[in-house]
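Below, each structure is written out as structure tokens.
Throughout, read-outs are computed from the coordinates displayed, never taken from laboratory work. Keep in mind it's a predicted model, so treat the numbers as computed, not measured. Cβ atoms are built from the backbone, for glycine too; each structure is taken alone.
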Structure 1
Amino acid sequence: MHTDEQGEFRRWESRFRNWVTPDGTPGPTGEGGFPAEPRRYHLYVSYACPWAHRTLIYRRLKGLEDIVSVSVVHPVMPEESWVFGEFPGAAPEDPLYGARALRELYERAAPGYDGTVTVPLLWDRKRQTIVNNESSEIIRMFNSAFDGCGARAEVDFYPEPLRRAIDTLNAEIYEWVNNGVYRAGFARSQRAYERAYDRLFETLDRLEERLSHNRYLLGDSITEADWRLFPTLVRFDTVYYSHFKCNRQRLMDFPNLWAYARELYQIPGVRETVRMDHIKTHYFTSHPWINPSRIVPKGPEIDFDAPHGRGH
């Protein structure tokens, strides 16, 4: 974890920024040579990680299960790296190379790698290297790159007419909600914590008001902005409210945001990407400076299957 002199949490920059494209030409960042092909690419994720969660949702909703294979790491993250190991739903070891830690994949792709080891990680079996470890770019690839390989081409979460609006909203949600909960939880000064806390809830208030007259963030259709917000919302009451001290109010106390989160959860295929056992185990055991006892709370009981009523 990195904090600056003011105690503000600073997120690391992703190092691998290549793209899978339909014909292997370079994407917006990185080099070419990564054409979309069935069963060529492998995705490494954690069910606990909200950034990786986005990619699992896209993999499911775009119909990529038979096109891009996946491995899930153990939810407890040691300081040096995500690891594989015995835990329900996790891989006991890497299926490609027998690695025990995800760092081994980073070092295979970049010998001497000394950066942060993160998920999601998109791996190319053919070139035996990392394509990309930036979740926002992986979901853009999943949204369209594999449409000619059997993905659900009719599903488009980044439609051309809404791209500018999606990008603008994404920036606000990333800064003060997705990353905002971490800014609060990982702050090392009272001032940094309170600034992050205030901006988080100011942003949630604006989103609550937006959802009072929009079914989804940008109207009547689900877009990338919704799927970038959802992983934070689904974790909010279980971990961020208590563990990260984001406790002005619960998600359940926002009528529109709470109903909206339930609707997204109930979309066929999404609930299978939500593993609260992984989420709770990760957060409450992997941050000993926040929870030194590493005791995982039994609650809260949250019913994401309750009727949402958003059709009205």
Structure 2
Amino acid sequence: MELRHLRYFVAVAEEGSLTVAAEKRLHTAQPSLSRQLRDLEQEVGAQLFTRGARGIELTPAGRAFLDHARLALGQAAEAVAAARRAARPAKATFAVGFLTGQEVDWLPHVTQILRTELPKIDFKVSSLYSPDVADAVQSGELDLGFMRVEPRPDVTYQVVASERLVAILPSDHRLASGTEVSPADLVGENLIGFSDVPHILRDVVDTYLRQKGVGVEPSHRIDNFAMGISLVASTRGIALLPAYVEPLLPWSVVSRPLSGDPPTIDLAVGYRRDNQSPVLATFLAGIDQLIAAGPAGLRNSG
């Protein structure tokens, strides 16, 4: 018994017609198909089909044979696929995670550094909260992460940028008419704060407001910048966010620099020193050019 006999049998059983199976599924002549099926029935030793008014129908023996025929064909296809996978060396995987929104600025730099490696690897990119990026680097799920300097015992960090914070406010807000926003301007305003998820950003903002003597209790606490922008637009509040969000603002929301010495927050790449990936080594060898390019240059060039 050959696999082609099983394919012919399954095609006729599913189509319920010798003519349709021959012309549309198997691309063979009907007399040849009929002959192949007779050979199959002789080898099985049982009648598998009957011809009725509604076309070809399976006998009880044919119905029993159908399930096993499908299984055999599936296993044969998997055997071929397994052999082909074994014949091709698997590509190395290199996984990079970004604090959501940062991929806009930094992913092109990463691909530029790894341009000679990309054809040889399975390159994976994800976008997560900063603590989740750190956890994934710590566990080995990610080879490299762009995030805040999260305290993780096995993760090594290198700061690649220090981002200034800016005020995000509705485009028709009274403070939007000025060129900058001072800490005193925030008194009495609907301030949008942060949850425990972006805890490093929360600490930077809280420290800044405390040092400037601004005692404002946040009306809302957010997990990410997208939620912050949405709440600025819907509640007419003000949020202090890293400047990397500026290109992502809708028309109804604007940014204004903070006067004086604005607060900053570090963005770092994190990785495990015991990660032996040659792709990681290639990236680390080119990290100085990434730092030199910085996010602002990428925005201006676009």
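Numbers at a glance
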read-out	value
Which of 1, 2 leads on distance in nm of label points 7 Å out along Cα→Cβ at positions 165 and 181, largest value	1
Value -10000, calculated as helix-only ellipticity at 222 nm (-39500 (n - 2.57) for each DSSP H run of 4 or more, over all residues; to 500), assigned to which of 1, 2	1
FRET efficiency 1/(1 + (r/R0)^6) of positions 125 and 157 (r between Cβ atoms, R0 = 25 Å, to 0.05) - structure with the largest value, from 1, 2	2
Computed 9.9 for mean count of other Cβ atoms within 10 Å over residues 77-84 - originating structure among 1, 2	2
Highest-scoring label, criterion being FRET efficiency 1/(1 + (r/R0)^6) of positions 149 and 197 (r between Cβ atoms, R0 = 25 Å, to 0.05), among 1, 2	2
Among 1, 2, structure where Rg/Rh (Cα atoms, Kirkwood Rh), for residues 69-108 alone as derived comes to 0.93	1
Structures 1, 2, by distance in nm of label points 7 Å out along Cα→Cβ at positions 85 and 293: label with the highest value	2
For 18.2, 52 (Rg and Dmax of the Cα atoms in Å, for residues 101-260 alone, calculated) the corresponding structure among 1, 2	1
Given 0.05 for FRET efficiency 1/(1 + (r/R0)^6) of positions 117 and 237 (r between Cβ atoms, R0 = 25 Å, to 0.05), calculated: source structure among 1, 2	2
Comparison of 1, 2 - label where Rg/Rh (Cα atoms, Kirkwood Rh) is highest	2
